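The next part holds the structures, each set out as structure tokens.
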Structure P
């Protein structure tokens, strides 16, 4: 855990999947249903989980060894989207400590929000179904702005909606593109080591300002007034 303290922070922004919520069970279930429909054996969630950060591409890679250049990729991806749309709130839960983290941020009168690459089609039903997100000041999705992370546009839009400077915000995420986006936006960045990280990820090379091993450790990085 870092001894670093971020000063002058007015808001903490978070990636969604792998940072605030564990959506791997629903994502994996949708991909696995595609295997079952084709007479293939089920795969364990543990095989899907490391690839959740790559979305449909990652799930189809695990389920079928398929990449985006495959001739059937677009068809399979839309089938995956439809299946996922039908189950995306069934098993998805907030990670342990996330509710307590949000409550503590609110007690400190800090704003918080979400910046995810997940499309509104999926992100909004999830966040609207969970009471946790009722206090979020912004939910920026992958298609809210013309660019997705690692482009800084979504993070800059979040800061704009919060009426804050990017330098007054911290961004927490479990993927290298989260850290790159935060840096490009001029925010302090925190790598969530408890998240999905991605297969073979070396968090130490991401260049984040800090790393945390659990959600509540984020609080230790914030100056108390």
Structure Q
């Protein structure tokens, strides 16, 4: 399974990068502008993987069905895109992981549900992504994860069969998408996973508790 890997594809937020501080700051700025008290940024962290829906839910207790939600979401988007690389950083071990993959001759890329409105500018601002072979956003194909089409598109752009690509993500939809695409899947058990996440039920082929664990996983597969 993993010994056949020629490429590794990753989810973005919560897997490669910690964008929770900038996402939370954007929502909190909206709170403060309305005379509401600021919340600690850690309050937003566990919902960072849900994007605007998660941030506005924490900040205002709103669901997408709320009559004023769409206007608030666009306000959030504008604030976020003007400051989305101020506090965002790669998780510890990610730069070393990417360097090691490249040194081993493995291609790598990103498949995220974050729209290219944000994914494109953010990845261009971070040197980490200069060596990425492909970057697929949530609107790069007609379907977003858990549909497998974004992963199929990434494999096509890398000119590789899906089965030779590993997909790593920190959400159940990542595992579902990877399995549907016929890719070996790895659950990233760090990032924004809450304590109630039932990771064992996702059906991932492997789990890692830090980015560098992936290297050990690949190394073990090659020796098997």
Structure R
């Protein structure tokens, strides 16, 4: 095969990430209290839980919501105004509490990929944090296209999000590889879109029978093996 484009996942592929949901919810409670909207933590968590349940139903259909839509729904359940400035502050709290750390080899890998391929990112997320982190670190310069699922209202494995990126890159499915750590979202999504999948081995997932590497650090050398033009 001749590879013209490399599409990358974000979390678990380029960076690790985690959030303490309890601390995040406490921060939201404090924010609301400071704005004159005292609400018990129990009621707040119940409203957020209900809205996250709605999010999961939407995601099961290959669609996506923004963080603002999810927490706007939660505020409405509490009979609080889902105003834009409040939702922006809640989103900023999320970005502050969700800690992402790029893997040590990420920049080197991106620099090498950008020299030989069109490079894109597809991240399943209701936040725009992946894009902002790439911009803040200057790593966005290695990408031709950056897409968060919140941007389009669709998420992997929905083939439409892959089709959107392929069109932006001006490449055919058979000319692209997609690299990620999720069997369902990344591997199955790529296969259904006609794209060659490369799995980042994840001990929490069942083994993948196709192409697989241990980490993003191995990707440039792996591509040399399957791409005759390298």
If log10 I(q)/I(0) by the Debye sum over Cα atoms at q = 0.19, 0.27 Å⁻¹, for residues 129-176 alone is calculated from each of P, Q, R, which structure is the one that comes out at -0.69, -1.17?
P
For mean count of other Cβ atoms within 10 Å over residues 9-16, which structure out of P, Q, R has the highest calculated value?
Q
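FYI, it's all coordinate maths here, none of it is from the lab. Model, not experiment: these values are computed from the prediction. Cβ atoms are built from the backbone, for glycine too; each structure is taken alone.
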